[in-house]
1. For structures I, II, which has the highest computed value of distance in nm of label points 7 Å out along Cα→Cβ at positions 62 and 198?
2. Taking 20.1 as the value of mean count of other Cβ atoms within 10 Å over residues 30-37 derived from one of the structures shown (I, II), identify that structure.
3. Of the structures labelled I, II, which one yields -16000 when helix-only ellipticity at 222 nm (-39500 (n - 2.57) for each DSSP H run of 4 or more, over all residues; to 500) is computed from its coordinates?
4. Out of I, II, choose the structure whose coordinates give distance in nm of label points 7 Å out along Cα→Cβ at positions 158 and 182 equal to 2.3 when calculated.
5. To test your reading of the models, identify which of I, II gives 36, 16, 13 for semi-axes √(5λ) of the Cα gyration tensor in Å, for residues 38-109 alone when calculated.
6. Which of I, II yields 16 for relative contact order in percent (Cα under 8 Å, 6 or more apart), as computed?
7. Identify the structure, out of I, II, from whose coordinates FRET efficiency 1/(1 + (r/R0)^6) of positions 54 and 94 (r between Cβ atoms, R0 = 30 Å, to 0.05) was calculated to give 0.05.
8. I have 17 for percent of Cα pairs over 31 Å apart, calculated from one of the structures I, II. Which structure is it?
Structure I
Amino acid sequence: MIRILIAEDQTLVRHGLKMMIETDPELRVTGEASNGREAVAQCERQAFDLVVLDIRMPEMDGLEAARHIVSRWPDRKVMMLTTFNDDEYALEALKIGASGYMLKDADPAALIRSIRSCLSGGLSLEEHVAAKVMPRLLGKTETKPVDPSLTPRELDIIRRVGEGRSNKEIAEELALSVGTVKNHISLVLDKLELRDRTQLAIYAIRHDLI
């Protein structure tokens, strides 16, 4: 069972999201919160595999809650689910370390796919948001070269992380085990002093690896 926390201040929307998510028999909403502060408190009391956060909530907004959750529980995936098709929000979410940014009007199948992608280590952006965000990231490509200590295999993996592939997909493409891919990514994160694979994906884009 995959444990999910939903933080959304509108009760009807929260219940609707719960029903949509639980159409997948492996996904269970085991926690609910009406604001970011409650979401952080829930994370202190129990473990979740994924935290779904609305952006605009009272007391503490979703972005601030994401900062707390990513910094304190780095193994927990965070997805932003919002009505705002805003590249500034999306960029901020990526910088914080969110693994996904979806709009609330997404159909149930797309929402489930996005959740699955986040849980498997991918980076999931709603296509209209991605169309705005990626050009801005590409426009900030750094002039310095990639770290010379990176091996060809590590560059292959970084490139695929930047393209949004999951660990399983990378493993299949490179004929490696999922465990080996995870180990490579952990070593690369340490080498580049990055926090998570979201930052690694941004690194790939900014250094023109994709």
Structure II
Amino acid sequence: MADVSDQLRNDILSGDFPPGERLIELQLTERYGVGRAAIRAAIVELSAEGLVVHETNRGAAVRRVPIEEAIEIAEAREVLEGLLARRAAERAGDDERAELSQIVAEMRAAVSDNRQADYSELNRLLHRRIREISGHQTASQLVANLRNRGAHHQFRLATMPGRSSDSLVQHAAIVEAIVDGDGERAAEAMRLHLLSVRDVLVSWVEQPRS
């Protein structure tokens, strides 16, 4: 059986437990088939990751990440994932280059067929594989944590009209640079991709309130 922390994390990131929802120990023990001690340990672990918060008189709940924090996350990812893309371009072998190209081809098909859920999953897979290929454990772990914390805003971003098409072009440029072994171009393509994410988040803050 998968670790309860992994199961709870995945359920939060997939939206089964949306931001603000209470995490009730008894219900979680029944859901995951473990004791309360395991649930409490998982909640402590996910609290440290910024996914869960303890609220006064309410107990544990899925943390709401403010849009301002999501902007900071995107800015941090610009630097870290640029490094990872550069390292991936320097380290990728033929099989890994072919794999990344295949992921982009599948992303293109998902956009063409308007399969938004598939595109989002392929997006996550592509970023994860770039992290893994880079071989930079410290930056990879930091980015994985940042992506998890910003997952709710990423989902909203992914559902914007036309966003998948723009994102596809950006991801294709990243992979093309990695396949060419051009670390500087890969880093810049990744930076521009995440800058576009940041710009959309900033535009949400600047929208007039009704």
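Where a number appears in this text, it was derived from the coordinates with a stated rule and is not lab data. Every value quoted in this text rests on a predicted model; they were computed, and no experiment measured them. Cβ atoms are built from the backbone, for glycine too; each structure is taken alone.
1. II
2. On the way: I: 20.1; II: 12.9.
Only structure I yields this read-out.
3. Matching structure: I.
4. I
5. Numbers: I: 19, 13, 12; II: 36, 16, 13.
Computing semi-axes √(5λ) of the Cα gyration tensor in Å, for residues 38-109 alone on every structure in I, II gives 36, 16, 13 only for II.
6. For relative contact order in percent (Cα under 8 Å, 6 or more apart), the value 16 is produced by structure I.
7. Numbers: I: 0.95; II: 0.05.
The read-out comes from structure II.
8. Working: I: 17; II: 25.
Considering all the candidates, the number was obtained from I.
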